[in-house]
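The following blocks contain the structures, represented as structure tokens.
FYI, it's all coordinate maths here, none of it is from the lab. Just so we're clear, the structure is a prediction, and the values are computed from it rather than from any experiment. Cβ atoms are built from the backbone, for glycine too; each structure is taken alone.
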Structure P
């Protein structure tokens, strides 16, 4: 499915968290389940921290275990750009820009419209 950017986005983290299956992280906080971004968990690991999808985590008493690889790389978006969706998760799509870099990254659905 293709999307067009209807609102610019430039809030991408400078050092996005990247985690690997089997990794153990420290649970910090969970996003508001009734807010704009439900199902995200803020975690810390060795020299990293960031928001990770709840669906790929297994919760222990004080730690969480990563069940699959994840990278929080986000696109900076300009109005009019066209994106090709690979999959959707928690209000975001993992996608590629049609023009320019073919690198995949996340884009927030509330900045997009279906083409």
Structure Q
């Protein structure tokens, strides 16, 4: 019962975070759209539409290439693998299961 309650609470938190992150991402995308339009107007007013298109296109391509480079896996042989965080409930369940198996083995050993 306690495990089910903990699982429900964890799912609710995860869904809440996912919804909040989605709304935040949408707001950032809308903001980037408005900032792009403002930059276009500024550059087009001073240097013309061709220059505005060139600068904004170059900016987006540059940012995209940087993001792709950051996302690429490292080619060096040094991979740091961190141990995953252990859920305390799972640890207790594992200990109970281990105790059960140990008891079963001891019981079988006394029968022989």
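Before moving on, here are some points about what is shown:
- Answer label among P, Q for the case where semi-axes √(5λ) of the Cα gyration tensor in Å, calculated from the coordinates, equals 58, 22, 7: Q
- Each of structures P, Q was scored by distance in nm of label points 7 Å out along Cα→Cβ at positions 65 and 97; the highest score is held by Q.
- A value of 1.00 for FRET efficiency 1/(1 + (r/R0)^6) of positions 49 and 73 (r between Cβ atoms, R0 = 30 Å, to 0.05), calculated from one of P, Q, originates in structure P.
- Which entry (P, Q) yields the derived value 0 for helix-only ellipticity at 222 nm (-39500 (n - 2.57) for each DSSP H run of 4 or more, over all residues; to 500): P
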